[in-house]
Each structure stands twice: as C-alpha cells, then as structure tokens.
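Read-outs throughout are calculated quantities, based only on the coordinates presented, and are distinct from any laboratory measurement. Model, not experiment: these values are computed from the prediction. Cβ atoms are built from the backbone, for glycine too; each structure is taken alone.
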Structure I
C-alpha cells in the first residue's frame with residue numbers, strides 16, 4: 001500500500017529551507033510530503049481541485065501573518081509580513097478538504113488560517129508571545145489540554161510544555177471548531193473539529209518530534225487518519 005500523500009502548503013516568498021522540518025516530520029511519521037506552492041491563481045476552483053486530487057491529507061504549516069482582510073479587518077501596525085496569494089490558496093484548500101472529509105492538520109499560522117477559513121477571526125498582536133529569535137525548540141510555556149479531546153488522547157497528557165512562536169492568535173472561534181487547549185494567559189493553543197479530522201495547534205511540533213514523544217504522536221495520528229481515509233472519492237472535492 002502506498003504511503004499517505006500529505007500536501008504541505010508553502011510560499012515561494014519563504015523559500016524551501018523553511019519547510020524542511022515539516023517534510024522530515026511527515027516522513028518520520030510514515031507519510032509522503034507533497035509541496036503545494038502558492039501562486040497568483042492558487043484560490044481558483046480548478047487549481048484547488050487539482051491540488052486536492054493529488055493528496056490524501058492537508059498540512060498547513062507556520063509562516064507569516066494571515067492578512068486581516070481575509071477575516072474582515074484592516075491591517076494594524078503590528079501586522080507585518082503577509083502573503084495574500086498564500087492566504088487565498090490555503091483558505092480555498094481548507095474549505096475543499098473539509099468538504100471532502102479529508103484530514104487537516106494546522107501548525108501555528110496553520111491553526112490561524114484554518115480558523116479564518118472556517119469563519120473565525122484573529123487577534124492581530126498578542127504581547128509577550130513573539131518568541132522569534134529564540135531556538136525553535138524552546139519550550140516557552142505550558143498548556144492545559146481538554147481531557148475530552150483528540151489532542152489529549154493522542155498526546156496521552158493534559159499538560160505539556162510547548163514551543164509557541166507567534167504574535168497573533170485565535171480570537172473568535174469558527175463555528176465548526178472547538179478550543180481544546182489554552183496557555184496560562186488564555187491564548188487558544190489548540191482547535192479541533194468535533195469528529196477530530198481537523199486538528200490544529202499553536203505550537204511547532206515539527207521542531208520537537210525527535211525530543212518530545214507527544215509531538216511525534218501527533219504527526220503519527222495525522223498520517224494514520226489520512227491513511228485510513230485514502231479510499232475517499234476525490235470527486236467530492238469539487239464542493240467548494
């Protein structure tokens with residue numbers, strides 16, 4: 001049986017080196033990473049259908065800020081680097097994947113753009129949470145995980161230290177998602193769909209899977225779900 005093909009969205013503005021850690025984590029978990037690079041027409045229906053047809057699961061990685069017009073706000077001073085082409089492509093892909101019943105995993109920016117794509121909004125700046133400049137595997141603070149959640153079942157703990165590296169966060173939660181983890185100051189640290197096929201975290205497990213067992217388990221859980229779903233009908237991805 002072929003390995004589950006995991007589409008990893010990426011921006012040419014960041015360069016391929018940024019995405020190496022995500023590819024390595026997916027490979028270690030038993031998946032085959034497939035780069036889905038953004039382009040000017042990335043949100044076009046035909047382009048999205050083609051991309052979804054090439055993969056079995058969708059991973060939304062970290063990266064630059066989601067441009068506030070994507071969730072109906074104007075850009076504030078602290079919202080800096082944005083990539084509207086990537087926003088459009090990722091939002092369209094997320095909606096198509098969810099409509100097709102395809103497992104989706106979001107990391108940092110990925111959590112934020114999933115929330116936006118499904119009808120939520122973001123805080124454009126959160127003081128004290130921007131850990132850029134530090135080691136990417138720095139365990140910055142603890143999070144409390146809902147015991148009745150997919151994340152807790154996979155990680156086998158309700159308390160963990162995480163390497164959150166961000167300055168934006170979830171504000172209004174999308175109607176189809178629920179919050180399943182918080183930092184001590186109330187920042188949303190994980191979101192899930194009610195069936196568990198959509199899982200998102202604010203931290204960066206791709207930088208921790210070799211040191212932290214829960215991080216490896218999260219990637220394995222995602223790849224296993226994707227593998228179990230590989231018999232889906234790709235034509236369902238036309239519902240976008």
Structure II
C-alpha cells in the first residue's frame with residue numbers, strides 16, 4: 001500500500017447502511033451520514049478533539065437571488081435569499097504529525113418555497129456538518145460516492161454483498177447464501193438467453209449480465225455467459241440466412 005494512499009485506501013468504500021437517496025436542486029444524489037463519517041474518522045484517527053478536529057474560522061450569511069411573489073402588476077419583491085456559509089480549519093494527527101487544511105460548508109438559510117419565504121434555523125449546524133464531510137472527503141472518506149460509483153447499481157449491490165458478510169453474525173452462512181444466490185442468478189440469465197427471440201435481444205441480455213458480473217469480478221460466471229452467447233448466436237444467423 002502506498003504511504004500517500006494509506007488513509008484513502010482505508011476509507012474510500014462507503015458503508016451502504018448509512019446512505020440514502022436524496023434530491024437536491026433537482027438532482028438525485030447519494031446522501032451521506034455525517035455521524036457515520038465521524039465514526040469512521042474516529043476509527044482511523046482516534047476520538048474527535050484528540051486524533052482529529054476543526055476550528056471555525058469564519059461564519060457569514062451571503063445574499064443570493066432576489067425572490068418575487070405574484071405575476072405582472074402584482075409582482076412584488078420578497079427580498080433576497082440568504083445562504084449560510086462557514087469556513088473551518090480541519091486537522092488530523094497521524095504518526096505523530098499534525099496536518100491541517102481549510103474547507104467551506106454552505107446551507108440555504110432564507111429561501112422561497114411553496115409556502116412563501118422560509119428560514120432554516122438549523123442552517124449553521126448543517127453548514128458545519130457539510131464542511132466536516134467535505135474535509136473528510138479530501139482525505140478519501142466515501143470516495144466511491146464522490147467519484148460517482150454509487151450511480152452504478154451493480155457496484156452498490158456488490159458493495160452491499162461484501163458488507164453483508166463483514167457484518168453477519170454467521171459469516172459462513174452468509175457466504176453460502178450468496179453462493180447460492182450467484183448460482184440462481186447465472187441459471188436465470190442462461191434460461192432467459194435461451195428464450196431470446198432475436199440476436200439483438202440475446203446480446204442485450206448478455207451485455208447486461210456481464211456488466212453486473214464485472215462489478216463483482218466474477219470471471220468464471222462471465223465466461224459461462226459468454227459461452228451461452230457463442231452457442232446460441234449461430235441459431236439466429238442460420239434463421240437470417242434462411
């Protein structure tokens with residue numbers, strides 16, 4: 001393991017138990033638990049305030065876009081949006097050395113909603129949590145989320161399978177359950193491919209299965225699916241020729 005990547009390699013995978021889907025600004029994202037990230041940091045560095053921590057350097061409210069209500073002659077200004085911003089100095093201790101860097105956290109405080117103007121009384125707390133999470137991300141915490149890997153459903157499923165084994169009380173039983181699940185999946189793919197009505201459908205089934213199996217590094221299953229494609233393809237070639 002590279003010394004430079006030592007922390008990153010420890011923390012880049014996210015525990016799927018502490019994530020949830022969320023919509024922010026019209027975009028679908030994976031929301032991370034700040035408490036879970038702090039727990040992971042405690043595991044790596046030690047308790048907050050001893051192995052890692054932060055100092056608030058700056059806190060302010062920044063004006064945003066002007067808000068309006070009504071249309072035409074009845075359009076009136078409601079004032080300007082306000083966003084809460086906090087700047088922190090984040091520090092860690094590792095191998096007797098102290099490292100630190102700065103990061104920002106931001107949260108909408110005053111904004112327009114369907115109910116009119118709304119304020120978020122917890123904006124300062126949310127901004128601080130945002131700054132801490134962003135600081136930890138710079139060290140590699142939950143890098144798979146920030147790199148967009150959680151957009152790949154197959155990656156998430158494989159991660160869930162690995163973590164299910166790690167967290168199971170009876171690891172051997174969980175391993176056997178997943179082995180049977182794998183065999184059932186391969187059989188279902190083969191059966192479905194054998195029922196394909198066209199070469200295009202056959203290739204589509206093959207490609208979808210290979211993407212999922214590649215995420216799981218299952219080369220043996222990939223070869224089995226590829227063999228089925230080779231065995232079945234001539235059938236459609238002959239039908240086309242006829």
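Some points to look at:
- Structure from which -8500 was derived, helix-only ellipticity at 222 nm (-39500 (n - 2.57) for each DSSP H run of 4 or more, over all residues; to 500), options I, II: I
- Identity of the structure behind 11.5, 28 (criterion: Rg and Dmax of the Cα atoms in Å, for residues 146-185 alone, calculated), options I, II: I
- Which entry (I, II) yields the derived value 0.40 for FRET efficiency 1/(1 + (r/R0)^6) of positions 58 and 114 (r between Cβ atoms, R0 = 30 Å, to 0.05): II
- Origin of the value 43, 40, 35, where Cα extents along the principal axes in Å was derived from one of I, II: I
- Comparison of I, II by distance in nm of label points 7 Å out along Cα→Cβ at positions 138 and 210 - largest value held by: II
- Largest in relative contact order in percent (Cα under 8 Å, 6 or more apart) among the labelled structures I, II is structure I.
- Highest-scoring label, criterion being distance in nm of label points 7 Å out along Cα→Cβ at positions 82 and 194, among I, II: II
- Looking across I, II, the calculation of distance in nm of label points 7 Å out along Cα→Cβ at positions 74 and 226 that yields 6.7 traces back to II.
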